[in-house]
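The next part holds the structures, each set out as structure tokens.
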Structure I
Amino acid sequence: MSKNLKIILGFSYLIILFSFLYFIFSYIEINRLSDFTYYKELQSNLDTFMSTNIIANIFYFFLFAIIWVTLLGFGSPILIISGILFGQILGTLISVISISVGALILYSIGNFFFRDLIKSVLEKKFEKYLKLFQENEFFYFFIYRFVGGLGVPFGLQNLIPILFGMKKINYFLASLFGFIPGFFIINTIGAGLNTYISQADSFSMIELILSPEIYLPILMFTILIFLSLLIKKRFFNDPN
């Protein structure tokens, strides 16, 4: 494929990205974000909508999540939403699979269209980790996913394996299993938010935090962060 065609296709991809983001955020009523009744209305409407055809809605959400991640969308909103819509268990299953698929598609697109650009921008920054990934790409990328991508923004961390030419099957499986603990916790928070919104008459930050549906997953998340720091120190600090 010629260089000019790659540029045209890559530019088209960016146009689709920004058009998609504009379409999504145009449906959010910005002026009502501080109104708790707005969230209760959304929660009630979502419950009604989801109960009409759960199988079709799972498919639509699955497809939406794949497209969202492919277009460099943030991971956390998808996890919160999947927890709100489907609960902690089903939401975790759906989000883990769909986000892993979306990340793989993004990796494939980036590796084909933007490989040279990504290498020129990121290779020096992550040079000290490349040797580790090349020694055992599945294991270290699994750890990398588990610790949250070393603080790298989600969209960007999906592209880093381009630097060492990771096999797609290893990329997908390492992402799939590495995502599970963190995704389960955030989905649990989403499910807790859904429960709180449906039961509360008005918003109270203290009541929200003290509800077991929220403080228990936050506690689990704190433990996961601490564990991730230990793992990061063990496998990624001073790799030489």
Structure II
Amino acid sequence: MEQMRDASLDLLVDLAGPAPRDRVLDYATGAGVAGFALAPDVESVEAADEQPDLLEEGRRLAAELGLFNVAFTLVDLYALSYKDGEFSLIVCEDAFHLLPEPVAALAELQRVLSDGGRIVVLDTVVDEVTDRAFNEIARLRQPAHRRHYLAGELDDIVARSGMSVTRRSSVRRTADLDYWVQAAAVPPPKAELIRGRFKALPVDVQAGLDVAFSDRVVGFSYDVVGLRLERG
């Protein structure tokens, strides 16, 4: 598990404050990494997603890690097959930018959240300088990408859903470009296109993303924000 962990996962766990009696929903889980980080400290984790191949990979990893309180379920993210109030803790890690209807998603998460429960959203944010360029590159990397939001836009989405931000924190994540594109299974021609986009970024955008070049190695960094949400 430690090889999957970075500072952003530590941030998620801190904001979540997992407890032994928590029943956790890992929403839009991917391969389950957020749920894995919480599993040792909670009663159970329901890892839910719309992508069967990622769920199958998550099952394999959970068995390999010996995390037997994590279950993987194929769902409609906007019509979850769970009872009202079923979960005391819901997390959404590195997936909010993929949701076409984030306000509707938060409304559905509130339905399955128990009284006094909390939701933790963790995702990349941009600023006015990096917004357009980084979102264009993110769409090249991942066609399902919708938007990395400005911090104020996230706050507006939360407010429109009827929830309140009770805690927030952030961390700077550093990435190697080759690993970043490989993690999204980007084919080589498109990976070269993305490399070219980084090299062509305006100076102020390169500064905002801490872009660094060394031979063929490209490094960059960006902000990840974590929000703990409760009913308003």
Can you say which of I, II returns 15.2, 49 when Rg and Dmax of the Cα atoms in Å, for residues 44-123 alone is computed? I
Computed 2.3 for distance in nm of label points 7 Å out along Cα→Cβ at positions 92 and 172 - originating structure among I, II: I
For percent of Cα pairs over 30 Å apart, which of the structures I, II scores highest? I
Work out which structure the value 3.3 belongs to, where distance in nm of label points 7 Å out along Cα→Cβ at positions 28 and 68 was derived from one of I, II. II
Have a look at I, II and say which one yields -11000 for helix-only ellipticity at 222 nm (-39500 (n - 2.57) for each DSSP H run of 4 or more, over all residues; to 500), as calculated. II
When relative contact order in percent (Cα under 8 Å, 6 or more apart) is computed for each of I, II, the largest belongs to: I
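Taken together, the values in this text are just the output of simple stated rules run on the coordinates, not laboratory data. Computed from a prediction, not measured in an experiment: that's the story for all the values here. Cβ atoms are built from the backbone, for glycine too; each structure is taken alone.
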